[in-house]
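J.: I've put the structures underneath this note.
We did not get these values from a lab; they are worked out from the coordinates using the rules stated. Predicted model, so just to flag it, every value in this text is computed and none were measured.
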Structure I
Amino acid sequence: MSSSHPSERPAHIATLIDGVDRYNPSNCHLLEEYLQLQLSSDSYDLLANLALLKLYQFNPTLLSPSATLSILFLSLSHAPFNSDFTLAWSLLSDSFVAGAALPPAQPTSDDDEEDDVVPAQDNGEKLVAERLRALSGFLQARQFRAFWKTLRQGEEGEDSKVKAGVHELLGQAKGFEERVRQSISQEVGATFKGVQRKTIESFLGLEAGSPALQPLADKYGWTLTNDEVKLPKNDSNSPTSSVTNEKISIDQLSRLLGRTQA
């Protein structure tokens, strides 16, 4: 099943996102709970996550920065080379993207006075979102070395909140690095027939001689040697030229010449 229609989607979530209830703000907590389930079970439901972002867009006071970051992170993990991240990013509220103050927290009861509502604290969520956007850009551009370096080390002079935020997301999403490696392996298989071992290890974010390369080689049919990795041929990495022959009858040619002389 695709990320748009995952087989593990609960029935009540399917009913919610397929009907008008997807715009009911009272259902926001159901989509947030389902988001947490995706994180813990290594599953992914693009349409449900986009529905949650749409609710945040229409109801800014409901916005959960942590849930928003989780949605971006899941799209980065499960569909790094698709348009999922861009779709999610396009639904972020203006305040979240532009760097304005986050919307105020929801009152805890009907008795709370509006003046007593304390604005939510900015814990660097917007900066973390920008970092995820940069990581997505590296993957889209197939700059794999830059992706792994930025993911693990960040950038010089980076705010500690960003590093802490990315580290927290890595702890929440089960099997993130393994899943990204699988996606990169498929991209490499569609590009190369043979590549130096140290090169493919750097693409996959692995140390030289890492035993983690062997399971990937077994899964994708790679042949490992001391210095080189040979990849099986496929339609993408072994293009063949084709010749198309067209037969034109004398009558067709006569009519064509007649039109040009008219």
Structure II
Amino acid sequence: MSLPGIEGKVALVTGAAQGIGAAVAQVLAEQGAVIAAVDRDAEGVGHLVRELQDKGCRRSRAYSADVSNLAAIEEIVDAIERDTGPIEILVNVAGVLRMGAIATLNEDDWRATFDVNTNGVFFVSRTVARRMIPRQSGAIVTVSSNASGVPRMKMAAYAASKAASTMFTKCLGLELSQYHIRCNIVSPGSTDTAMQRLLRKDDSGPSMVIMGSQADYRLGIPLQKIASPRDIAEAAAFLVSDNASHITMHDLCVDGGATLGI
């Protein structure tokens, strides 16, 4: 399905080397966007962009940076706008997961989680928003998590960081609405990514995730399947398109019903 309002626009996608970020870049490229793919994995993001270019998205470019490094982000955003064009779409996908019970959670893991999942969203969004404001147009989506609204065992740092980035994006949307810039959130549940596979306790595959775990106080997935990265990417693409032109500050949960619509 063609989504209006994406073709020809420059879209900055963070965390684009793999998983949901790569899927977002691919879906937006299929809709005609020019992709500026950012990831600290230089090899992975370079491979993605070569694939996009081979499929006809010739102007797409790869940029290697850690989103928690403000100076690097400002430099890259300047380079994108100078070499490719004004950024009209931003999708914040970069994220990390550090597991651990709170009583024994390492301080470095806590800081590293917030550096990427929260500070990174702030740094990239603010840097891009400053350029969108004078143009009075743009669309921003932050990929958060359904864990931002539901407590999770051994995931306090991740859940808290995602809750912070979710509320930040809503506040951003409120402040930027006067400039006709829309800011929304996509909150995935269990998705078939490398991060999701870290959560599996054995080789049973996705079946235990679908069933849920009473011991972990975790519900299963009513739709009886784990999301694909493309499921999440399609939701993000909808929110940056003109089909969502009157939607802002919205948190779109894409979790197969795992949080029962909370």
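J.: With mean projected area of the Cα convex hull in nm² derived from the coordinates and found to be 13.6, which of I, II does the value describe?
T.: Here the read-out was taken from II.
J.: From I, II, which structure was helix-only ellipticity at 222 nm (-39500 (n - 2.57) for each DSSP H run of 4 or more, over all residues; to 500) = -16000 calculated on?
T.: It traces back to I.
J.: By the measure relative contact order in percent (Cα under 8 Å, 6 or more apart), tell me the structure among I, II with the highest figure.
T.: Largest one: structure II.
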